[in-house]
Structure I
């Protein structure tokens, strides 16, 4: 349906006469008549009855009017949904319960007027492709591209290095430790059923395991965090890794333990990835907020994979 003709129809109704509608639309009265005539032909009904005193809505015109207004409202909402500065900022995070979701919550508290549309895509390749196509504005990911660049027009910058904790049940050998060195985990079994081959987090933990001689067991099935907590709570040999800021709640009887890792402290490297030509003003605000709130550089005594990109990547 020709929305220009629909807008002309609604304007004529609200103005009360074609002459005033023409003035409001900056066109001639003849153009108003032609547009409405074309709309009537398209619909197969007469919307106005023309008399010597002007034009009045017919019964069909009265029936069509609320839908015509709804069409124009839908057009405006559709345009606003993709218009930079008016639509929500679309951001991908690995998981809504992980620390990067907390970074976004902090940003929203600092900029409550900014609408956010938070999504969870599967892996970095999928997320980067979505950034490149414009489906999302940015993604928080670990960049695992040693020796090659991101696609043209895509940039990434480190924003947050998150320390890892060892997570055990009360019967585990390290349950009473105040801290554990990664080297002490050599030969131990770390159960992470969510590690999928080809993902950036699997690449991270594979290198962590190779560096310190521990075993990452990804045998599933992966039923989610609650079954994982239940299994860890009842095991004297299984442990897993969780990020320092990951919020977890478990039954009191589980008596689970979060134990910091030191000498060195493994940190998971989160980067923000975005298109350099993205004009959304909230994206600039997010980047500035992250730069000021999170220095994004590993401190002394930390460990990150060799492939970690520590500087802004070339586009």
Structure II
């Protein structure tokens, strides 16, 4: 089969190559998926440039974690999926998974049946991003019916942010999201009750206190006025120096940097939201497998709205 490989650490144009390797064979608890689409995420760029493990995330010269496609074979112990099922998932994360290929073996527990209301590009784009939002809100205690809760999403138009806005809204929360003004209309369509220009210090200072903050941006710290006694602050990138102490002084609790993990059961719930018309994936751009260099370079611009996706013919 064809697969993407990194020849070394370095710039996308210098190290990404398309190679022929042996087809994978699924273990007893795995299924073999014919890959149709793979979402790209910032970690893909970071680990390619590093050429080694990034924190707890395992490096491999054969990249990729998000996946959507069709089951073409099942292991002897698999009962939840059948040949012909359309599936999506975050394969093995944070272990290496090798989804940027024509075929991939994935633990059945990491997969869910794909939402029928989504295009395959959306199915492939969603897993890491939607699970990050899902696990972040679980860490903050925003589960079930969250009516009356106020949620602030920093970076609301990004890959994780635009899904976080929708998940919080689906749970009944009042959602405030930051983004550039050009993206405010999109965020309103996705359910944001308030949109704030992240460069407007006066507007940021005017945000009323919230119950949960999810920061999806580097060194993202909520405005002091948005934090009250008991506000849970969750980040996916880490807190800058001194931020934890300042947030605690303002009364914030539950300060946590989360790490997403493969979770087929949560994706089943997300798929149900999607098919109920309450969750969608915004696609920034789509590239073919042979155009992975351009796809990663697009992600590296930092100007992406929604997700960058690679399709596999």
Structure III
């Protein structure tokens, strides 16, 4: 005897709705089709699964016993279909911006696996990524974690990126090999891309509070090329950028490391625990293998980020 999965699915729908008509609506078929499927299933099993009445349908003892197995069958079938579909579609990664350090992790991963298509997605950060991960429209997201994540969302530290000062070659500090945080105290960093309410704007707000570095977010923000051009043309403006940020090249700008301490921007990899894409476990391992732990003796993180990174790393070791 081979069970008809369509009949099993109809059985579960009727068991949930207690009515053949409502089950038919849910399945997108006629009530007569549902009745025929249930009748065939009862015939195949040699038992009665429902007590039928004008008020609806109630499970018999055998029906209640079979329901657990029926749900397991449907779940297994759905997982098999989803896995097969996942194998055929691209692996979708949100890197926030293609000039940021996370794109390098995606690139090196692509070089370690065969026959995988990767779609690069950009978003407005954690706010939109939460929804995209929940819906399955992306498979993974790189970003700074703030607040409490949804139960289905998991994360692991991806990297800690040291910050540099970006200045013009005409700036008074342009000849330095490194700049200390105490030297930046009382100065103003121009960062027009720090949109209010974003996780990166919050990071720089906390940096400002700890080191008295004012953050000027006035724009307009016309993109990376305009940003670098504006810095290059000033002997006073400076900005803060990630060490691995691939800025547009300009002969009149330089990047100088910050020390004592070195502020590091924390980036995590986030994914939905229900995601079944076959590349996801491999990608998580790739990111974790490249992670360098936080060094509190020479680096700075906001207190909340420090606790998160330590807690996350401890939980996964």
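Bear in mind these aren't lab numbers, they're just calculated from the coordinates by the rules spelled out. Because the structure is predicted, anything quoted here is derived from the model rather than measured. Cβ atoms are built from the backbone, for glycine too; each structure is taken alone.
When Cα Rg over 2.2 N^0.38 Å is calculated for each of structures I, II, III, structure I comes out greatest. Looking across I, II, III, the calculation of Cα extents along the principal axes in Å, for residues 79-182 alone that yields 63, 34, 20 traces back to III. Quick check on the output: 5.8 is distance in nm of label points 7 Å out along Cα→Cβ at positions 63 and 159, derived from one of I, II, III. Which one produced it? Comparing all candidates, it corresponds to III.
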